[in-house]
Structure I
Amino acid sequence: MTLAADDLVLNRQNLPFTLDEGIGARARIGLIVLATDHTIEHEWRQIMAIPGVAYYESRIFNSSAITPETLATMERDLTQATAVIRPGQPMDVIAYGCTSGAMVIGEDKVAARVREARPGIAVTNPISAAIAGMKALGCRRIALLTPYIDRINRMMRDYIQARDLGVPAMGSFNHEEDNEVARIDGASVKAAALEIGRHRDVDGVFVACTSLRVAALIEDLEAELGKPVTSSNHAMAWHALRLARISEPLGGRGRLFRA
């Protein structure tokens, strides 16, 4: 028998319910993703597969041509990008997902713009996270692999070295188009990381840029090199978790997550 549209047979109102802490019962992390980024969300879904830990994203406009000038323009939109992440609801950490952008704008300015929307919150970014991670692993002289143009590469080397971490070896794909950087294949990244990481004067490897696909390669790279390896997305996920007081060792994610 077909019921008429208004022939309602059950309509219970005010059903009983209870509230729990939601999917972020242990930690709630906000992630500001570049408009052009293809990679960070994919890698964070794998890294952040931890019960009770949730991350929530917004996007910030950026030019796909990565230069110091285009990177600097993102500062003006950081507060609004933060404000739309679960407004009015508690958060533990905000992560700004741009390695070169955080360097050009400055870590302190990034944090200040974020805290205009979220006063007092813990803030991280890939360059801060990578430096903290390499130091946590006891590294003192690292190899730096990037996709960036030489002007940014030299700025990044100087930036890292000013924070008491030597960079005696560098390598770059020298490509400024972010949409294409995201398509550099794993074999190319692995070969480049191994080439510069094997240098006898380095004790760790940092692969910079949230668009490069590196997280799935970390364990293999470390096994071949016998040295710690991290990347922008990998290090920032670790740092965000530590800032949110999630500190237990995690297998299958490289040495940093077991430190």
Structure II
Amino acid sequence: MANVYLKISYDGSNYSGWQVQANTSQTIQEKVEKVVSKFNNRPTRIYGASRTDAGVHAFGQRAQFQLEVDIPLAKIPQAFNGELPDDIVCLKAWQTPPDFHVRHDALAKKYIYRIYNRTYANVFLRKYSYHCYYDLKVADMVKAASYFTGEKDFSAFQAQGCSNSTTVKEIYQSRITPKDNGEIWLEVVGSGFLYKMMRIIAGTLINVGKGKLAPEDISSIIASQDRTKAGFTAPAKGLTLQEIYYDQEILAKEVKK
């Protein structure tokens, strides 16, 4: 029996999030478990590193399970992908020590929120970005994003229903990057994230871009610990779980970029 660790990519558009739910079969976890169970010859539970919400995408989701049959690790992605839906892809498989835990051993996560900032929507980006037709003040958004870095209480940026044991998180990197195709990317690397925290940060920075908030307001919003002071919750479709870090050196290199 081997403790196997997977890297999974998915388009979350047609799913009710990562986690298995009683009222729907349309979750990423259930689709992957069905395939893993088939190869394992018995019902097998998988554990994910992040519980992405309905409509949220992932490039670097991680999951683990106990493999009880003899399949070479190098062949697992190809074998699984032959059974998975087209919008879920297994990218890689590793064997890890027995005491490894895909969620508890994660050092940090990186999310990207994509904003398409042109007058008219881009039909090819409609499922993966939030269309904002306002002429956003990108320089103000760049400045505002920097106020999120550090270890802080992010109570003002959590939605109702959050089950985290603490609202204190450390943000290692928070930056706004305009792209040549009209997109604006918000990239955030943090020790952890509260329920809908990234989407609320994105909505708040969009409000800064619209001139509804000043960059300096971010500090007072964080200090207030009041959700009503922050911006709207940006739509799920713009959010992608980009990477999860387990190696301190790789994390340090990412933050220094």
Structure III
Amino acid sequence: MAQPLPIPRRPLTEEELATYAWQMWVPGFGEAEQERLKGASVLVSRCGGLGGVVAFELAAAGIGRLVLAHGGNVKPSDLNRQLLMTYDDLGKPRSAAAERTLKKFNPRLEILAVSENVSDDNAVRLVSEADLIVDCAPLFPERYALNREAMRQRKPLVECAMYELEATLTTIIPGETPCLECTYPEPPSTWRREFPVFGAVSGTVACLGAMEAIKVLCGLGEPLLGTLITMDLRDMRFRRLSLSRREGCSLCASITAS
């Protein structure tokens, strides 16, 4: 079983005890783990079709604080999958729309909404705001920036990705597992900003990613350390692949040496 992150526990109110009672019946997850969730802060990179569902599930589970990084305004093409956005939000900032929806669902939730996508310029600041990062960015420059900074700050990173009817998921612990650049030393040539997507696919891997975040934060079960889950929902084929560090990865070497 995984060890929980060293997060200060925050006492639960009577309302919170009632709200989260059923999940505190899960073996291995009780009041102490719920208090860890309340004390935890998670950065979600992009709160669209994938990240928006991650944020929603973490809000539902009782996370204490979310940092949402997503630039741009809501467009009609967002609305087939970005469940935190509505028609009323068209033309308005995505991060603000996400904050409004989450606050209606869980008014106790603390949110830092940032109308920026992750980049080399802001990764240090954004990663420093969180205990754990869930990477849902569609572009590899953003994903690499998060990976590098998560490694430097020794923050766990849950990596979620999808394309068409396929999706992948893994969890990276600096100094313990391969990093993103070990698995993808070069971005796949087919990856681009606009791509085929069903909301049901992004939502599927998002729910799994939210569960990975909860497991790592609270020490529940066995996270996907050194393991990549791949799924193809066209024929419901799931695979577990073992990952290993890439020889010559400077990021992993710097963490191991420090």
Exercise. Taking 58, 38, 37 as the value of Cα extents along the principal axes in Å derived from one of the structures shown (I, II, III), identify that structure.
Key: II
Quiz item: Taking distance in nm of label points 7 Å out along Cα→Cβ at positions 95 and 231 from the coordinates of each of I, II, III, which one would give 4.8?
Solution: II
Quiz item: So distance in nm of label points 7 Å out along Cα→Cβ at positions 23 and 63, computed for just one structure, reads 3.6; which one of I, II, III is that?
Solution: I
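All of the numbers you see were taken from the coordinates with simple rules; none came from a lab. Being a predicted model, the structure only gives us computed values, none of them experimental. Cβ atoms are built from the backbone, for glycine too; each structure is taken alone.
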